[in-house]
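Okay, got some structures for you below.
Just so it is clear, none of the values below were taken in a lab; they were calculated from the coordinates. This is a predicted model, so every value here is computed, not measured. Cβ atoms are built from the backbone, for glycine too; each structure is taken alone.
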Structure P
Amino acid sequence: MSSFALDRLLRPKSIAVVGASPEPGSVSGLLLANLQRFGYAGQLHLVSRSRDEVNGIRCFKSIDELPEGVDVAVLVVPQVAVADSVAACGRRGVGAAVVFASGFAEMGDEGRAAQEAMAAIAHRHGVAVLGPNCLGFINFADAVPLTFEPVQPAPVRTGPRIGIVAQSGAMNGNLRQAFLGRGLGVSFSISTGNEAVLGAEDFLSALVDAPDVDAFAVFVEMLRKPAEFLRVARRARELGKPVVLMHPGRSQRAREAARSHTGALAGDHQVMRTLVEREGVVVVDSMDEMFDVTAILARYPRPVTEGRAAVASNSGALRGLALDFCEDIGLQLADFQPATMQALSQILPDFMAPDNPLDLTAIGMQKPEIFGLSAQAILDDPGVGSLIMPLMGGSPAQQMAKAESLLPVMQASRKPVCFVIMGDSGPLGNEFLERVHASGMPFLRSPDRAMRAMAHVHRYGRLHAEAAERSGEESGLRRDDLQPGPLAEFKGKQWLRELGIATPRGGLARTPAEAEALAREIGYPVVLKAQADTLMHKSDVGGVAVNLRDAQALGDAWQRIQSSVARHCPDIALDGMLVEAMSSPGLELVVGGRRDPNWGVVTLVGLGGIWIEALHDVRLLPPDLTEAQIMRELQRLKGARLLAGLRGAPPVDVAAVAAVVRRLSALMLANPGIAEIDINPLIALPAGKGVVALDALFVMDAAPAP
């Protein structure tokens with residue numbers, strides 16, 4: 001759909017309500033009450049077959065009687081009438097339609113067929129459809145509430161405004177109420193439902209350049225247009241507009257629930273996460289994180305690319321708790337510089353040595369100005385990137401004193417600051433709450449939530465820094481010999497050698513005599529592996545023999561492998577057997593890549609061999625990281641200490657591993673026909689000695705396009 005069609009939907013100058021009713025509790029009645037409350041200033045047309053007027057407004061008997069070119073029609077009709085209504089809208093030049101009705105793809109095959117038929121009609125007539133199975137949307141900026149959820153106009157705020165896009169109507173309302181309740185501005189709140197025609201990506205695209213949206217909160221159970229989402233995320237990053245995403249689906253049961261809820265067929269969650277984070281999107285895993293991270297980033301959108309976190313509290317006990325918790329969640333704490341230590345020493349009592357986390361002591365009860373003074377001194381430290389201030393609240397007067405001291409510093413700061421009054425649900429004074437909410441500053445009741453949210457804020461900064469560091473896609477070797485299906489190991493290893501990736505010395509033998517000749521040339525012991533394009537899992541069918549120390553063992557292994565493969569796979573004709581030298585000892589890693597049908601290329605590196613199934617310690621990576629970035633990702637493995645050498649083992653050649661990942665990524669980007677690459681194990685030798693690929697699997701989707 002064109003941006004013009006979406007603009008007609010989101011900022012309509014004329015609206016038609018189809019199925020108008022005067023009943024206050026009806027869907028139509030609730031919608032009309034919202035329009036009246038918001039004082040919608042455009043033209044409003046009503047359609048009702050049974051009434052001449054509703055609320056004093058004349059009703060048309062059908063959509064066909066509407067004036068030509070109404071911007072949007074809200075279809076308050078049952079499921080069976082939706083398709084015909086959309087067609088009628090198309091005939092009258094209606095630009096868009098909002099469909100509340102359920103009973104479509106979320107109900108199974110029959111409902112999906114009805115949804116597809118309705119979508120086809122909408123596309124044929126050029127009608128931009130929001131829904132079905134949605135709650136509509138609210139445009140607070142232009143006073144357009146096209147929803148039957150009872151809502152009030154939002155107070156006019158001078159601070160940042162959030163655009164909410166959620167497939168779930170309930171989550172949409174949840175986010176909206178949370179942000180408004182915290183004193184944040186919301187400009188758009190959109191429930192996309194089943195997304196028969198328009199998806200979350202379309203609305204993000206329509207709003208990313210809008211001057212009345214400064215940050216996005218997105219809740220989806222599936223992204224149907226990944227390439228468009230990545231494009232919009234990239235644009236938002238360029239504009240400095242944070243995008244916070246919550247996407248259930250890490251577990252199989254969550255993916256099944258998504259399908260039953262919206263008819264969404266969820267893709268690979270980890271692949272999605274890897275590639276959206278590449279564009280600077282912050283992916284969160286809970287509603288609390290969604291609320292908190294969005295609140296902080298909306299107010300402080302400048303990425304924290306330098307400096308670490310600081311924590312300052314009037315609770316000495318919180319120091320140890322913060323040290324533990326920050327280490328657990330990966331939030332690195334800053335070391336205060338000497339000038340900061342000196343400034344804090346002049347503010348705090350003589351007996352208190354400044355450190356991070358900082359104990360502000362109880363002096364603030366007598367001198368509440370120390371909260372603001374301490375915060376400013378910490379924020380002036382160039383090594384500090386953010387500040388969390390978890391404080392005990394005290395009496396209503398003490399609460400206000402803290403707010404008056406701290407909020408001006410927060411409002412002037414370009415570095416993120418989160419104000420916390422501990423005590424969970426303990427009472428807070430009305431005047432204090434009004435002051436905090438009016439400021440729009442990040443405010444929480446839990447130091448744990450604040451620290452977890454700030455960890456995401458720092459990750460947002462790191463994602464931006466990494467995006468700036470990327471130098472673009474490396475040119476990979478273009479191949480014109482791709483055929484659909486898997487590739488025999490000996491062919492795949494030839495490809496690796498052409499990329500400069502070492503493999504064991506050896507070659508393909510077609511007879512036992514050739515195998516013996518190769519073994520003499522290589523030197524015993526050797527490995528023998530059955531070879532055929534379709535023999536992907538050789539070990540499972542007895543197709544591998546290792547540590548063969550002489551010609552007799554080699555000949556016996558040949559016969560044994562040949563018989564075993566013939567027994568398990570009678571339809572496979574072997575190309576021969578690969579004879580290779582036994583490998584030198586080293587750290588077993590896995591390196592691979594695959595082309596997700598929705599998201600594109602993603603690469604993988606981690607502990608391989610026996611470790612991969614036991615530990616599943618791997619990193620999924622975007623395909624365009626630099627070798628320096630890949631080396632940093634290797635240090636984020638749980639078993640990263642193995643790379644540095646344990647118990648006398650030498651450090652491995654991490655640079656050579658990164659080079660392999662980079663070359664395989666470039667190969668996949670240059671050859672759309674390659675669906676999958678798997679090197680397991682890749683032996684990482686001591687530093688400076690390189691790597692050796694012991695096994696290689698290549699799978700092709702199809703020959704590349706000319």
Structure Q
Amino acid sequence: MTRDAGLSGLEVEVRQLDPWVTRLADIRLKKQDQMELSVREASLFYNPDSLTIGKIGSLSLTGLDLRLSADAVRTPPGETGVEPSEPLEKLVGRFLEAPYLSHLRVRDSKLGLDWGKGSCRSEFFLKGDFHPEVARLILDGSILESSKGEGKPFQFRSKLDLMDEDGEIFLTADLEIPELGGVQSLVASLEGLVPDLPDDFKLLSGRLGVSASTRLAEDSLEDLFLEMNASGLGMKASGFKFNASNLLLFLSPQSPEEWEANAYANLDVDGQFSVTGCKASVRAKGPVYEVTTSANLIKTQGNLPPLEIEGLRLPVLDLTLPPAVPLGQEKEIHFDRVSYEDDMLTLMGGSMAFEMREEGSLAYLQLNPVDLNLGDIGFVDLGYYGLVDWGEFPKISRPQSIAVKRVMLGFESVLENLEMTLRTESLERILVDRIALEASGLGLELFPANLRVHVPDQNPQSPGFALSGATLRIPGENVTIEGLEGEILLESIEPLATKGSQTLSFAKVMIGELEVTEGNFTFRAEPDGTIVIESAQAGLWGGSVGLNESSFQLYGDDFRFNTVMESIDGQRITDLLEEVDVTIEGNFSGSVPFSNEGGKWDFSNGFLQLDPSSTAWLRYDAKGILSGGVAKGTREYEKMAMTEEALEDLKLDSMRIVFKVLEEERQVLISIKGERQTAKRKIVLDYRPNLIARLAEILELMNFSKIGL
């Protein structure tokens with residue numbers, strides 16, 4: 001009989017044979033190159049009466065060693081194997097009705113498998129107990145990477161229970177893999193026998209438990225329920241490392257095309273962010289998959305900016321196979337709370353809508369207006385919208401728009417109607433294209449902003465701001481600043497402080513018709529709210545104007561500006577005088593401090609003087625103002641008349657205006673020296689008029705509307 005089956009070399013030693021026990025030893029059997037079987041010891045226990053009806057009490061095999069060729073267990077292409085003579089349910093039911101074996105033990109046994117590219121070996125223990133209507137199989141063992149015992153054993157434990165209840169067969173099964181770390185090398189060693197794992201996927205560690213229950217019906221499984229429980233799970237995929245402290249999966253298939261799955265997990269991704277209380281549900285019906293996802297807490301860590309999202313609820317997504325992104329369908333993401341940098345930024349209870357606009361990764365996003373807190377700063381009705389290409393993220397090349405109805409500092413409104421357009425190069429680098437806002441009723445617009453914001457991941461409260469050719473407009477005041485350049489590095493946002501001195505430059509400032517060109521200023525912000533301008537310089541009226549060290553209060557009205565002027569066209573200055581017709585050819589330089597302390601505007605000791613020049617000239621028709629109040633014929637009258645005559649066409653040798661601060665008054669001391677040559681005589685002038693006037697009175701003499709102010 002063995003020869004007819006292709007078996008050969010049967011060897012067996014009979015050690016005991018009686019009506020109750022049969023003991024065999026050193027069993028060997030071979031089938032060409034396909035199979036080799038050896039059993040060190042086999043024992044059969046039976047009752048003579050039961051044996052006559054084909055029932056054995058127990059079968060014990062020790063030292064079973066079975067080696068198979070892969071070809072021996074494969075079904076040739078085009079063949080489906082041997083069809084059972086009757087449905088599986090009937091076969092199992094008949095066995096459970098009257099088991100022909102009560103107990104099975106297979107100890108200290110091995111199974112080897114050989115194929116063209118390698119071999120592997122399994123060591124296992126099999127235990128079976130079979131009673132009417134109830135049966136249990138236990139299979140524990142390990143798989144080695146090669147038949148030589150090399151490599152780390154891949155261990156497993158399993159159990160199968162069968163039960164007949166009122167003619168229905170129920171099956172429950174459990175599988176436990178205590179360590180998943182060996183899966184990768186095991187699959188690699190089975191090359192050519194099992195499908196390869198993806199190159200970018202690797203199981204690193206973890207324990208896996210799988211439980212299943214079902215009911216046999218004909219040759220199918222009904223009421224199937226599958227539970228998978230994994231802990232300490234570590235894997236690597238697509239360059240990211242995933243860790244799951246706990247993972248639960250429940251699967252309820254009605255058929256291969258219709259099933260439902262629910263997964264619960266706590267995840268850590270590459271040490272960069274963690275997800276606590278994650279739930280994902282999938283409902284499949286044919287090619288359509290309905291997916292819902294939520295998470296109790298998502299938290300970034302590692303190199304990512306510190307962000308926490310609580311109560312995240314993603315929308316229901318209808319996916320199809322093959323995958324297709326639903327276009328033109330708006331979906332909403334809801335959240336209970338978003339926190340950044342340990343509550344430095346918080347966003348409470350809101351939602352974001354998104355809509356896929358075209359094939360690929362382009363999506364429209366919209367944050368519905370919510371209130372946001374940034375430290376002591378509050379943003380009322382903050383909204384956002386924009387197109388984002390997820391294929392580029394974290395880079396966002398398309399403009400994103402942000403609008404805020406009101407910005408609060410404590411209980412005070414400091415900004416209103418804030419609008420911003422921006423893009424991103426990365427999570428740390430933001431490109432701002434436009435900023436518009438209202439402050440104290442004054443509108444400002446930075447456009448084009450050309451502002452690059454750098455937020456360091458290690459210290460997000462110390463951002464940097466780089467301007468590259470920005471334009472600032474204050475429409476209500478007719479002010480425009482063009483070509484803003486430079487970088488501002490902050491030590492902190494709250495309190496506002498810079499990292500030492502910062503320098504900005506500009507190409508042009510236009511205030512009405514007044515134009516200031518090619519300027520720069522160096523400043524620093526102190527934590528107490530003081531802005532110190534260390535130096536400033538710009539081109540004005542053919543010369544330059546600037547500031548020596550000056551300061552003002554960011555959150556107050558006090559200031560002190562130490563203005564300096566160099567080679568300013570004197571005619572442009574005199575043009576500002578109200579109802580005075582003066583012509584001056586010459587440039588002036590000097591320094592005059594201005595201040596506002598306690599609401600009082602004032603000037604300090606300073607001067608303005610004519611630059612030395614052989615072509616300096618003054619022409620002023622006093623029209624009798626100097627001599628008008630003096631009696632004719634007196635020496636004083638002749639002196640004033642001669643002064644008026646000289647001022648009509650005076651070659652200037654020097655001219656100086658001194659601003660002098662006394663205890664109770666402010667003086668303006670003027671010195672004009674020069675000469676006039678007429679046909680009749682030469683007049684040498686040394687004119688020193690003095691004025692007593694405060695800053696407000698001096699400003700009243702000026703008509704700034706002449707330059708559009």
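Computing relative contact order in percent (Cα under 8 Å, 6 or more apart) gives 9 for which of P, Q? Of the structures listed, the value fits P.
Check the numbers for distance in nm of label points 7 Å out along Cα→Cβ at positions 159 and 647 across P, Q and tell me which is largest.
Structure Q comes out on top.
Quick check for you: by mean count of other Cβ atoms within 10 Å over residues 295-302, which of P, Q is greatest?
P
Quick check on the output: 11.6 is distance in nm of label points 7 Å out along Cα→Cβ at positions 39 and 543, derived from one of P, Q. Which one produced it? Provide the component values of the computation, followed by the final result.
Values: P: 7.5; Q: 11.6.
It was calculated from structure Q.
Name the one structure among P, Q that Kirkwood radius over Cα pairs in Å of 29.2 was derived from. Considering all the candidates, the number was obtained from P.
Who wins on mean count of other Cβ atoms within 10 Å over residues 55-62 among P, Q, i.e. which is largest?
Values: P: 13.2; Q: 16.5.
Across P, Q, mean count of other Cβ atoms within 10 Å over residues 55-62 peaks for Q.
Please compute mean count of other Cβ atoms within 10 Å over residues 487-494 for structures P, Q and give me the label with the greatest value.
Values: P: 21.9; Q: 15.2.
Comparing P, Q by mean count of other Cβ atoms within 10 Å over residues 487-494, the maximum is at P.
Structures P, Q were shown, and helix-only ellipticity at 222 nm (-39500 (n - 2.57) for each DSSP H run of 4 or more, over all residues; to 500) at -12000 was computed from P.
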